[in-house]
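Have a look at these structures, which come just after this line.
None of the figures in this text is laboratory data; all of them are computed from the coordinates on show. This structure is a prediction, so every number in the text was calculated from the model and none was measured. Cβ atoms are built from the backbone, for glycine too; each structure is taken alone.
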Structure P
Amino acid sequence: MAFRLFPRNEEFFDLFDESAARIVEVAKAFQALLKDPPHFRENARAVKEIENQTDKVTHRGLEMLYQTYITPIDREDIHALVTRLDDVVDYIDACAQRFVMFGIEKVPDELQAQAQVLVLMTERLQDTIGKLRDMKKIGEMKVSLLELSKLENEGDQIFRGVLAKLIATEKDPVKLIVMKELHEITEAALDKCSSVGHVVEAIILKNG
């Protein structure tokens, strides 16, 4: 394995940008899936394709990390950022595939609301990650991270509300379990977005 002592710093930031673009792409594909129940299967395949492409980007990033001796930011932060971005895509894909698996016919408004928050969170992350190569933009990055935190709180509120509603009103135990799982996985994707934000915040603190 060939090691590079002095890496081209842009390589890592280009890869971060590519991964960040994937999470926006998959979040929007998931939102499109929810709006088109008759075509769940085709749209779930589109989500899966993005997940497969993201896996390749993640693998490429980890290989680059293993082969580079001196990195532009701490190695553990590069690893965390790349893998946690991948986690976001994995959770969205997991939820999308369950719509086919469970034979869902109608998407509740609350899930649509969660998906909208998910799109907004991924867009905030993409905007913030795109500025990592220029630490002069710390102020702008902090604003985006604050917006991300507010969106996370909004997502949490939606999730708590829908769980209370399901428990209070859903009489079919199977449907209750299925819908609860769909909401939980979507909430987990939102949490993973927040986790990416924490990594970005750590990078800013160390390098700003």
Structure Q
Amino acid sequence: MYTPKDMDTSKQYPALVVGTPYGGVKEQGAGIYAQAMAERGFVAIAFDESFNGESGGEPRHISSPEIFTDDFSAGVDFLGTRPFVDRDRIGAIGICGSGAFSLKAAQVDQRIKAIATASMYDMSRVIRNGWKDGMSAEERTETLRKLGEQRWKDFESGSPMLPEGFPSESTDSIPEGLDPISSEFWEYYGMERGHHPRAHVP
């Protein structure tokens, strides 16, 4: 939790829940945003999505838009029970993939009074339709077939195969042949500037 430097705990302050980039951890941007907003007079929290980073729970590195959306409401639960937070002035900031999760949270949680997104990315569409909607129906069908096969392999092995989209150690360069958005992601998540060992961005 980040608070204004000279906070008077007898007063109430506006508050923000700040979500991480999808598959990332709070150290990859959310904490920086939360600190900057605290410097502007907000109480702010940055969190790791459920099952990721320093958040607990099993299985690890699960990807669940429903759970990640509910994480914003859990943040509101926490902030709204602090005596120095004004319950009528709680908002959310979603970075990258969590931008969409923050919007979904605000649709169902009326306690979230304002939303801001930074570099919001519609990951569901890209995963479903490919970069610039370039995936054909046949390619989508083949992808789904492979995913089904992988589930059987995961069941038989007793552990899921987690594809690693970015290396566990930061790199010095962007691999050849990536599309523009993947290159941009790699420049941040795969290189020293934004890489973090607890992040898992498949």
* Asked: Thinking only about distance in nm of label points 7 Å out along Cα→Cβ at positions 68 and 132, which of P, Q has the largest value?
  -> Q
* For helix-only ellipticity at 222 nm (-39500 (n - 2.57) for each DSSP H run of 4 or more, over all residues; to 500), the calculated result is -11000, so let me know which of P, Q that is. => Q
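Computing semi-axes √(5λ) of the Cα gyration tensor in Å, for residues 12-99 alone gives 22, 14, 10 for which of P, Q?
Q
Distance in nm of label points 7 Å out along Cα→Cβ at positions 124 and 156 computed as 3.3: which structure among P, Q?
Q
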* **For 18.0 (mean count of other Cβ atoms within 10 Å over residues 108-115, calculated) the corresponding structure among P, Q** => P
* Structure fact -> When P, Q are compared on mean count of other Cβ atoms within 10 Å over residues 76-83, the highest value belongs to P
* To do: Consider the structures P, Q: one of them gives 20 for relative contact order in percent (Cα under 8 Å, 6 or more apart) as calculated from the coordinates. Say which.
  => Q
